[in-house]
Structure P
């Protein structure tokens, strides 16, 4: 299981999504992706699209008639606290509408 860190805006997007009963399908899909990412950030299902210039991975997420994306990157060892260095770590940079793609 990977250590994980989430950007404050991505965390707020997740919380807001969880409070909207009309978007429960999307909320569940996002949580499924988060579970997969934290369980094994090396698996192909969480490494679908790569932005080479900035080193981010993009995971498209569909639900409730919407398309969202989760952008994440592996945490570099020097950025991870000493006790977490033995584990893989991920940083979730963005969670929200896929309007920029």
Structure Q
């Protein structure tokens, strides 16, 4: 499954909107403090950790490339043309959603 950048941004926007709607009452009851403080929810912290791990991952999975290269060279790799067409069309549709 391919997830476009726009889909990720939309999901983050929904999450941010939900957090903003949930906190206005609490904000109005708080007294004015002398310094600002940011407190991340456990979900936001988890998201941040996962995002850092994702950024640390290589763009190309070398072991997968090596495996496929060996199978192609050995003549053991065969792909159904229908599968190729479906993936190409699916990717085109996802790109148009961006």
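What the table below lists for this structure:
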quantity	calculated
At a computed -22000 (helix-only ellipticity at 222 nm (-39500 (n - 2.57) for each DSSP H run of 4 or more, over all residues; to 500)), which of P, Q	Q
Test item: mean count of other Cβ atoms within 10 Å over residues 13-20 calculated as 14.1, pick one of P, Q	P
Origin of the derived value 72, 28, 15 (Cα extents along the principal axes in Å; candidates P, Q)	Q
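No lab work stands behind these numbers, since they all come straight from the coordinates. Fair warning: this is a prediction, and the values are worked out from it, not measured in the lab. Cβ atoms are built from the backbone, for glycine too; each structure is taken alone.
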